[in-house]
Structure 1
Amino acid sequence: MKILLVYPVFPDTYWSFRHALKIEGRRAPFPPLCLLTVAGMLPATWERKLVDMNVEELRPEDIEWADMVFVSAMIVQKESLEEVVDLARSMGKRVVAGGPFVSTSSDKLPAADHIFIGEAEQTLPEFLHDLELGIARKFYKADERPSLENTPVPDFSLIDMRHYAAMSIQYSRGCPFNCEFCDIIEIYGRVPHTKSNEQLLAELDAIKEAGWRGMVFIVDDNFIGNKKNVRLLLPALLEWSKKNGFPFKFITEASVNLAEDDALLQLMQDVGFTRVFLGIETPVEESLKLTKKGQNTKRNLLDSIKKIQSYGLEVMGGFIVGFDNDPDDIFDLQMNFIRESGIPLAMVGLLSALPDTQLWRRLSKEGRLLDETSGNNTDCSLNFIPKMDKDKLVAGYKKVLRNIYSPKEYYTRVLTGLSRSGKGETGIGRRHFTHDLRAFVRLIVTLGIRDDARIHFWQYFYRLVRFYPRNFAHGLTLAAMGYHFRLITEKYTA
């Protein structure tokens, strides 16, 4: 059996980092871990090929080669997903579809032959058995959350690592909190389930043996969701890192209550974690309470951010405007908070009602739901009727974007963040793009010569060299990311 695994195109958004990656000489931030994991679950005798459409073109001959085509996508990739499914089926190929979009959008499913809803650890083996018997069904849905103990090491041999800025692995699924707008708890549940220490270390062994050195993204939506298991993992991860000469730096996602645990923060710093994404959302407590994000109301958010930064962890923050309880001055409040936080990578989006979330159900009952979401919460589209005047909300949102991604504001935040977390080198080792002379030249030409904001870049460059020389490489990475944010902002706010 020949299996083609296809990852659809991810559109050009803040999250694509496309313009920064172009400078770095990479094509995508991370490989499609979902499909690499599925590939590891297929029979060893089957041939497999992966086409990540974000790094290479899907050719008709790729589809012609295959007996079956497996696809997975997030909501924001749905248009590309539908095109892939239609093309494969028009060529007479059986199509198997799964992933977050399929799992939460039962009324908008692609025209695939077989649909997988939820996690596939139990349902994929069942499908393979049915396929052998000739009785494969249209739908497969897990009745319960599967254990991750049998999840295989992803098949990293299917990708060319040179195309990616970082490798990705997964330790846990699920989150213990109950945020109204979040679809993670709908897909993976509120009881985080984890892999064993041995499983995670085996995945790191596989990445290292494949030749990777540099950044590894632990893609968990809340890495500390199961603190008990994380406390057992980190000492083992530290021992592994010491034994292997610290080949990786790690980034991940967590909840703000990470700031409460000094021991955990110290372990993360010792292991080599350099960045953590936090869902901060808003400084307005009434909006946090409305959206059931109580964990962000139990502590001063700015103090929590500074505490995490003090352990050498750069904070990347998620922010939202459009909550029902947002005051008229929410836009100024967000801009001021982001400035004081020293968070360079501040990802601000309009509230979006994702399918099958608590927010989706509430707005539907209130008659305020308009349409399915685009999956891109930064394109200035709304799929519900907000309490604030729509035009005022969108105009205020654009004002926030233009402010926080302006060169002066952005570079100031980078330097503020480095002053708090930049006690040592926070780059990603020898794979960092500033170790590549051609990439360094591209950066200087793009930001220091051709860019209209070059005077701000050179002022920043001077301060970076003078005050943070040990973080020079990482500082230039952040400069490239800021350039990407600015180009996307110009696209969305024109």
Structure 2
Amino acid sequence: MADKEKRAITVKKEEDMSEWYTQVIINSEFVDYSAVSGCVVFRPSAYFCWNAVKEATDAMFMKAGIKNAYFPLLIPERFFEKEKEHIAGFSPEVAWVTETGESKLSERLAIRPTSETIMYDSYSRWIRSWRDLPLRLNQWNSVIRWEFKHPTPLLRSREFLWNEGHTVFATEEEALAERDQILGIYEEVTREYLALPGILGKKTENEKFAGGEASYSIEHLLPNGYVIQGPDFHNDGQNFAKAFDIKFINKNNETEYAYQNTFAISTRELGAMVMMHGDNRGLVIPPRIAMVQVVIVPIYKENNKEQVLAYSKKIYDALKDNARVHLDNRDDYSAGWKFNEWELKGVPIRIEVGGREMESESVVLVTRHDMKKSSFGFSGISETVNDELNRMQKELYAKAIVSIKEKIKKVDNYEELKKAISGGNVAQAQWCGETPCELKIKEETGAKATNMPFDAQKDVKGNCVYCDKQSKHVVNFAKSY
């Protein structure tokens, strides 16, 4: 185990969030760097969090009628030629396999950057009639995207884990109706499991998915004023159907192209979770996805060691069926060192048990998010722990909501926009809908159009914040990861 000095957080979150973030995720043993640039190791705590998100999302997909499948990791180069706009958006990121052993391949194989091309080749063979629709498949996998020079673990990794939903419908109306269902699932998962609020909205034409008709996203606003894109949904219209010949015979015995959607949630959520909830002690992991929800730390002297350990085991036995609990009975570390370690790892509840607690049949309970220390009787300890875990989950989300509201600034002119961005905020502005204005704002302020929030479009009025033409949309501008 690393020594205490190496595991310390030496910078404050509010002073250098980038360095703080790196120290927290590495020193807490959440993730680690690997020998491959831009690719990280998900250590057990991080992988448990991801599995909790995955399982919750997957259960909701299944309930919605979406089925899981798996398609190959390697994609023939010729498939990428079928949809020019799509591959143009991904071409800088694609890693290629060109040889095996001593032999050159006759055709390059792409390592999956996304699966549209390999999946839709199969779809074109499987779909023949309206009776074959809707086809709603999902796969959980990893993808490789290699374009960027400065990767950030979890937030911008060259390999990441995600889901790929790829659905096909007979009518445009059915395809469009799926948007709110899927975004609703993602919003529930991010809220109830990660305690992350999100800003739901439509992407601008410039920011939409390559090859799609329209893109929608849940954007997470972080404490430093940066935004990171969370789960997304893309309405692809008939673009891929025409490129991959996905046709069917409708009820009138006519041949027509199908309508398609794609959607995803990724391990980027874990990075957003760390940045949102973590503090200067380390990680703060929401209880519903924490690998260890409760850690019991015995505090004893030689003359009462066996008795305190026995009482600690009694507490463990009372909790183990209803919570993910760990008894830290290591002899070679002090209680204070253990407190620091479990705080760094973000464990939601710490239970301290000493001679006084043993004699009074009580416990001292510390909640990680607010470091509140309380004393409770042993009787009803399972219910007490459950109540405290629920309180922490709700309060993490409530605190994050307040943070978002404080950092969204409605601006009426370009000077106000620049001031909001330079102050580490999101600028919510009127926009004419034209890409040149959007790109000029990004060039001059470093802030991009993250999305056009659904709940702000009722306030479209007046003129574009940049060019003064009639406004068509309300858009959020922010610096982003």
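Each reported figure results from applying straightforward, stated rules to the coordinates on display, with no laboratory input. Everything numeric in this text was worked out from a predicted model, so none of it was measured. Cβ atoms are built from the backbone, for glycine too; each structure is taken alone.
A value of 25.4, 87 for Rg and Dmax of the Cα atoms in Å, calculated from one of 1, 2, originates in structure 2. Could you tell me which structure in 1, 2 was used to calculate volume of the Cα convex hull per residue in Å³, for residues 141-228 alone as 140? Traced to structure 2. For the structures shown (1, 2), distance in nm of label points 7 Å out along Cα→Cβ at positions 285 and 413 is largest in 2.
When FRET efficiency 1/(1 + (r/R0)^6) of positions 253 and 309 (r between Cβ atoms, R0 = 30 Å, to 0.05) is calculated for each of structures 1, 2, structure 1 gives the greatest result. As an exercise: mean count of other Cβ atoms within 10 Å over residues 237-244, calculated from one structure in 1, 2, equals 15.5. Which structure is it? The structure behind it is 1. Looking across 1, 2, the calculation of semi-axes √(5λ) of the Cα gyration tensor in Å, for residues 325-468 alone that yields 37, 17, 15 traces back to 1.
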